[in-house]
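Read-outs throughout are calculated quantities, based only on the coordinates presented, and are distinct from any laboratory measurement. The model shown is predicted, which means the values in this text are computed figures rather than measured ones. Cβ atoms are built from the backbone, for glycine too; each structure is taken alone.
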Structure 1
Amino acid sequence: MAKDTQEKSSLTKDRLLWSALIPQFILLLLSMLWINFSPKDNVVNYFNIDLWVIVEGLLAGTGLAIAGYGFYIFCKKTKKLYATVELFENILAPSFSILNSFDIIVLSLFASFCEEIFFRGLVLPKFSIFIASIAFGLLHLPSWKYWIYTVWATLSGFVLGWLFIVSNSLWLPIIAHATNNIIGMFMLKKLKPN
């Protein structure tokens, strides 16, 4: 009986990981095609890194994660936004609870890398921080019921875009995004529904 439960959990875990990774593979493929057909948009020019970029990325990502927790508390206290609490407590928290630490770190790093290459490295310079941030927010729209989460993701996209603009480095938003995701997923893993 325990073996059946373990196999079901593994199946669910595999399904969760693939459903999270497939959109990232698509973004990476779109990025590669974009760069192939428009070589002047090559993001390689934005891979500048030094110790301060790493430190600032870790601090900015931690700040985003703390603000994200504040957003969750705000939604919890605001009746009209309670659907987002349901998203966190009843969908995301149980989903992430089956992931181990390695899964969370790999998923966070890969998603951050792919999303930042596409949205900050390609969309933002070609269009604007507004278009890149709105597109980023829409990528995070699970359904219209949770529209306020998309507003939060859009605002986060503005912060990540601003980090890219001020640093002229993709590493700063990548590190900030990954740090935010790692902290956020570990927090969700510990979250208990009311």
Structure 2
Amino acid sequence: MPATVSPTPRTESSNAPASSRAYRFSRTQYERMVDAGIFAPDQQVELINGLIVPMSPQSSRHTITVERVRRVLDAHCPAGAYVRAQYPLALGAASEPAPDVAVVPGSLEGHVDAHPTRALLVVEVADTSLAYDREVKRTLYAAHGIPTYWIVNLSSSCVEVYTGPKDDDYATKRTGARNDRIPLPFAASDIACSDILPK
């Protein structure tokens, strides 16, 4: 699971639990830090529930899968939406994740001054990050009303499909094996899991 980056904890007692000493940033503060160049160009981070979290290094298998997903979704993307790969979403006041792939409403030009706040579909490609994507990312996306969330599970060679966000979880989960097909949330069609899973 990714570690958390935080400045010197602000707390009255050094004996307090570490979780209570972590400083939580607002999304506005985080974006100001990004604009000010606080993070090194090669430092990949995202803001999750107020915490600045380093993103896991990518294996070649992970990278190829992200590209496979992007190409498949790009081919099926509806009018009035577009596909983003590893770019931020602005979710509420304290989160700015950078999912591996997202299909967002609007146009590229429409997000020149601000990141998208909604998505039709969010996809995370998981190998070493599987537990984090199932727990932290799943509840984050559900809490912000992302209607469909996919985890491309490289360890088990399957696609986990979460739908029906309610509060901070999804009502429905189904798993598509390599030979299965899964529905697209924005089209009356489906795709083969084998089209996005690496060979």
If FRET efficiency 1/(1 + (r/R0)^6) of positions 38 and 70 (r between Cβ atoms, R0 = 35 Å, to 0.05) comes out at 0.35 when worked out from the coordinates, which of 1, 2 was used? 1
Could you tell me which structure in 1, 2 was used to calculate helix-only ellipticity at 222 nm (-39500 (n - 2.57) for each DSSP H run of 4 or more, over all residues; to 500) as -5000? 2
For distance in nm of label points 7 Å out along Cα→Cβ at positions 78 and 94, find whichever of 1, 2 sits highest and give me its label. 2
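Starting from the value 15: which structure in 1, 2 was relative contact order in percent (Cα under 8 Å, 6 or more apart) calculated from? Mind showing how you got there, number by number?
Working: 1: 36; 2: 15.
The read-out was computed on structure 2.
Thinking of 1, 2, which structure, once P(r) over Cα pairs in 10 Å bins from 0, in percent, for residues 54-117 alone is computed, gives back 18, 38, 36, 7?
On the way: 1: 18, 38, 36, 7; 2: 20, 48, 29, 3.
Considering all the candidates, the number was obtained from 1.
For distance in nm of label points 7 Å out along Cα→Cβ at positions 142 and 174, which of 1, 2 scores largest? It would help to have the intermediate numbers written out before the result.
Values: 1: 2.8; 2: 1.8.
That would be structure 1.
From which structure (1, 2) was distance in nm of label points 7 Å out along Cα→Cβ at positions 86 and 102 calculated, if the value obtained is 3.7? Intermediate results must be reported in sequence, preceding the final value.
Details: 1: 3.7; 2: 1.6.
The correct label is 1.
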